[in-house]
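Following this line, the structures themselves.
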Structure P
Amino acid sequence: MQKEVMFAGFGGQGILLSAKLLAYAAMKQGAQVMWIPSYGPEMRGGTAYCTVVTSDRLIGSPIIKNPSHLVAMNRPSLEKFAPVVKKGGIVLINSSLIPIRSGRDDIEELIVPANQAAVDLGSVKCANIIAVSAFAARSGMVDIEILRKCVQEEFASKPKLIPINMKAFDEGLKIAAAS
């Protein structure tokens, strides 16, 4: 079965990293995976986005007009991409920066105060880890423990960052379980 998720936010929020971690975890589970990032002025604060496609078969096309799910880290991303998410999908809304909802009743909204939770942990830079773990916990797209190991491996070259990112990972799981 094919599943698609779009990660979107502004440049500097770790959008591409979040998507890469999810793709890597899916790949470690034996899935076919495509990771399609968007580069350009996004790195200077514009809207950045990245699509991850996973499947148990070969993936026919990396171009996805209607993703199964969305992780929206800022309001412009929610407004732009929530309307095209497939019926029954999950839309994660970073409620720290997005005061509105999707306006849809045919999708599941996962409300995650990712930025505030990250600040409470000591660094806003780990908001993306909170979001990706919360999304993974709710969607079931990847095994949580495999994703946890992927996060640890990603920061292996910067061991000082592992503890806070592991706390962020666990916080995302906690938020997903509570909502």
Structure Q
Amino acid sequence: MKVSVLRIGHRLVRDDRITTHAALVSRALGSDKIYMTEVDHSINETLEEIAKRWGGKYDFAIEIIEDWRKVIKDWKKEGGKVVLLTMYGINIDDRINQLRKEDRVLVIIGAEKVPREIYDLADYNIAIGNQPHSEIAALAIFLDRIFSGKELKKDFRGAKLKIIPMVKGKMVKEMENNV
């Protein structure tokens, strides 16, 4: 299954860290790409640096876009399904089996108020609970559910650094052969 993320909106300065976290969560939890609108291009540089050290340079992409409608329409034209993560949707547990059968999923998360039009363009309006919460938390839970937790053990190609899980303390191993 191919899963990409579309981040709609970005409140300048205020959202730099949140948008960076949306990209980090997308990358770490199994998405292959994030489309972003209205961002500070330093976010792209930050993610490139992460990929250089932690791997995945060729497994994850960031695309800065101007027209989110075109991304959605092209995605659907190519046979993909569109999922809007919203607290107003149907609970993820009631749709997860159906979602796992899809070949390509574009997950939309918002910054400020999501335009009404997106609710109509989405094939699925999915809720991670029906209370106000963070779009980053919703994205993380969605990706974990869609990949059944397998994304948590993913190895990233080309990593220079790798965390060695430990009961106590922390260990980061420098990789010798990081191609």
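All of the numbers you see were taken from the coordinates with simple rules; none came from a lab. Computed from a prediction, not measured in an experiment: that's the story for all the values here. Cβ atoms are built from the backbone, for glycine too; each structure is taken alone.
Structure notes:
- Top of P, Q by mean count of other Cβ atoms within 10 Å over residues 129-136, largest first: P
- In this comparison of P, Q, the computed figure 28 for relative contact order in percent (Cα under 8 Å, 6 or more apart) is attributed to Q.
- Comparison of P, Q - label where distance in nm of label points 7 Å out along Cα→Cβ at positions 49 and 161 is highest: P
- For Rg and Dmax of the Cα atoms in Å computed as 16.5, 50, the structure of P, Q it came from: Q
- Origin of the derived value -9500 (helix-only ellipticity at 222 nm (-39500 (n - 2.57) for each DSSP H run of 4 or more, over all residues; to 500); candidates P, Q): Q
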